Structure 1
Amino acid sequence: MSAYYIDENLSIDEKNPPVNSSLSQPSAAKDSTAPRPVKRVLLVRYSQSGQLTRITEQLLAPLRQADDIEVHVETLRPRQPYPFPWTFFRFFDAFPESAHLVPPALEPLGLRGDENFDLVILPYQVWFLAPALPVTAFLKDPLAQRLLHGKPVVTLIACRNMWMLAQEKMKQLLADCGARLIDNVVLTDPSPTLVTLITTPYWLLTGRRHFPGLPAAGIDAQSIAGTARFGLALRDGLRQHAERQTAPMLHGLQACRADPRLYLSERAGTRSFYLWGKLLRAAGAPQAPQRKPLLLVYVVFLIALILSVVPLSLLLQALLRPLLKIQSAQLKQRFEMPSGAGDERMGMYEH
């Protein structure tokens with residue numbers, strides 16, 4: 001039985017996102033003489049701004065249009081909702097638990113845990129260089145561990161630009177559930193790093209994507225529309241039982257492009273969030289008044305860290321690029337696995 005959930009706080013356009021006209025075209029390999037076995041797909045998501053919902057609706061469109069694929073969408077709902085736009089203190093107060101992967105309470109899920117799905121799609125945002133807390137909460141729920149054990153999983157990340165170490169944490173969470181990660185799709189803000197350091201916080205704290213004189217924050221419309229190619233490839237892969245294999249289903253579709261220049265900044269940020277998060281968690285529970293003075297101190301420290309470490313790291317790596325060429329290539333290959341950044345199959349799914 002399929003169930004579909006739409007975030008109630010989305011606009012009409014977000015509830016009915018545009019779908020590429022090419023999605024209705026049947027697979028070239030379709031055999032009209034024999035019915036295919038129905039494949040069941042589970043997508044679990046949490047979206048604050050609605051951006052991740054729009055992305056996943058594009059990916060799901062080809063699967064929903066296929067009469068041999070059944071889609072179930074499970075929307076995660078924290079018992080204490082996270083606001084959007086964020087308030088200043090609520091935003092920074094989320095980082096200690098994010099860094100330490102401490103799950104918040106969720107409203108009861110619409111699943112029992114004994115359902116059988118052929119494929120699981122798990123989109124997520126990156127919060128403080130870790131998976132968003134509602135997604136962490138889902139993966140740490142015993143129900144999810146029963147549901148995902150032995151199942152192939154496709155992760156989909158939508159974030160500013162730093163996601164590599166968040167995906168490492170995601171890999172461990174999935175491994176703890178006994179799941180098999182077979183693909184990873186990454187969509188990032190196309191603006192330069194230093195620009196997104198202004199536009200992204202402005203969007204999160206005001207709800208407005210357009211900072212005067214700068215490009216809009218978030219994933220651009222063309223990239224969102226292009227997510228449909230992954231749905232088409234998953235549709236064809238399911239029809240060929242590719243989810244049962246170990247090879248990625250989304251190779252050759254520019255699914256994941258890693259920027260190794262950001263690795264050192266991610267490491268510094270992750271360590272900072274972890275150590276300061278430990279101190280803040282010792283001071284009190286989330287939203288405890290005694291956290292606020294420490295959060296103010298940390299914000300000043302974080303701004304200084306961003307203004308110094310990120311530009312300095314990028315500058316040093318630019319100067320040392322010839323010496324770091326091999327290391328950068330290894331990091332790039334490591335974090336682009338399993339789906340990769342190749343484009344050899346783009347012509348099959350772009351129209």
Structure 2
Amino acid sequence: MGFEFMKKLPTPEEIRSQYPIDTAIQTLKAARDQEIRDVFTGKSDKFLAIIGPCSADNEDAMIDYLLRLCEVQEKIADKVLIIPRVYTNKPRTTGEGYKGMVHQPDPEKKPNMLAGLVAIRKMHIRAIQESGFTCADEMLYPENYRYLSDILSYVAVGARSVEDQQHRLTVSGMDVPAGMKNPTSGDFSVMLNSVVAAQGGHRFIYRGWEVETTGNDLAHTILRGAVNKHGESIPNYHYEDLHLLLEKYQKKNLKNPAVIVDTNHSNSNKQYEQQVRIAKEVLHSRMVDPELRTLVKGLMIESYIEPGNQKIGTAHVYGKSITDACLGFEESKQLLYNIAEMC
């Protein structure tokens with residue numbers, strides 16, 4: 001019972017000073033941030049593909065995956081803007097299992113938070129240096145955000161975090177797009193209330209400081225499907241769902257109305273192969289309805305080098321997810337080309 005305080009961890013400022021980014025990365029990130037902002041504000045009609053593994057559990061495999069994405073990005077750059085998922089925090093429904101690189105830099109060894117904080121920063125920096133991509137991560141722990149805030153170009157708030165006050169208020173201080181997922185109940189009003197909160201300015205306590213934020217006009221929604229009282233998945237990517245969200249958006253006084261559709265999780269009932277079909281249906285809905293074309297800004301896709309997933313501690317397959325199952329790279333590459341053709 002109770003807490004055991006094991007070690008005092010460095011502040012984000014201390015970690016950032018030990019592992020700084022140079023002016024080249026700063027310049028690249030500013031350009032990428034502007035390009036992504038233009039999609040959400042409607043200045044650009046490019047479509048976003050937020051794609052990558054369920055969890056970034058191995059740095060070398062992650063960089064390998066990003067370099068493969070680079071080749072695809074070059075061919076579809078006029079239509080599609082790729083934001084790789086480099087997810088270093090993994091929410092667990094029951095609290096059990098691998099919680100991401102921030103907890104365990106080596107999934108087969110004991111947790112080491114200090115090593116994890118260093119590992120995730122070094123991996124994100126290496127990702128930018130070698131691929132030219134600035135990436136997305138999930139904000140599972142609001143107090144950890146500033147360890148990576150100068151590196152990330154996109155942030156997601158998960159279905160189990162979206163109702164939390166500290167998550168909402170922390171997003172209000174970000175200057176990059178932040179997607180607020182619908183809760184597992186599927187309630188659109190909860191998700192939209194989170195966007196309202198995130199777009200407003202607030203004063204609150206953050207990391208021992210009294211802080212004030214100006215609001216994030218790029219906060220938006222993510223549809224990831226829902227779960228009913230029997231634990232069964234209920235998808236919310238269909239045409240009717242998108243239109244219902246549009247109607248609810250129109251009743252709110254929100255800046256830059258936008259939605260990203262998550263093709264996995266409860267939308268696919270975790271049948272990862274279905275992501276291809278789901279993506280194409282969402283793109284078809286955009287094609288037949290100009291209002292949805294404006295609203296739906298992109299897709300979130302779980303993808304890695306090898307398809308499926310594997311358990312920790314078994315014979316390790318390079319580039320295969322150790323959490324949720326993902327599309328393999330060959331299927332992902334073809335899907336990205338299909339997305340470009342349908343945009």
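Readers should treat all values here as calculations from the given coordinates under stated rules, not as data from a laboratory. In this text the structure is predicted, and so the values were computed from the model without any measurement. Cβ atoms are built from the backbone, for glycine too; each structure is taken alone.
Determine which structure produced the value -14000 for helix-only ellipticity at 222 nm (-39500 (n - 2.57) for each DSSP H run of 4 or more, over all residues; to 500), calculated from the coordinates; the candidates are 1, 2. Could the numbers behind the result be given before it?
Details: 1: -14000; 2: -12000.
Comparing all candidates, it corresponds to 1.
Among the shown structures 1, 2, from which was the value 4.1 of distance in nm of label points 7 Å out along Cα→Cβ at positions 241 and 273 calculated? Spell out each step's value before the answer.
Numbers: 1: 4.1; 2: 2.1.
Label of the source structure: 1.
Could you tell me which structure in 1, 2 was used to calculate log10 I(q)/I(0) by the Debye sum over Cα atoms at q = 0.08 Å⁻¹ as -0.39? Walk me through the intermediate numbers first.
On the way: 1: -0.39; 2: -0.34.
This figure was derived from 1.
Work out which structure the value 1.00 belongs to, where FRET efficiency 1/(1 + (r/R0)^6) of positions 41 and 297 (r between Cβ atoms, R0 = 35 Å, to 0.05) was derived from one of 1, 2. List each step's numbers first, then the result.
Numbers: 1: 0.15; 2: 1.00.
It traces back to 2.
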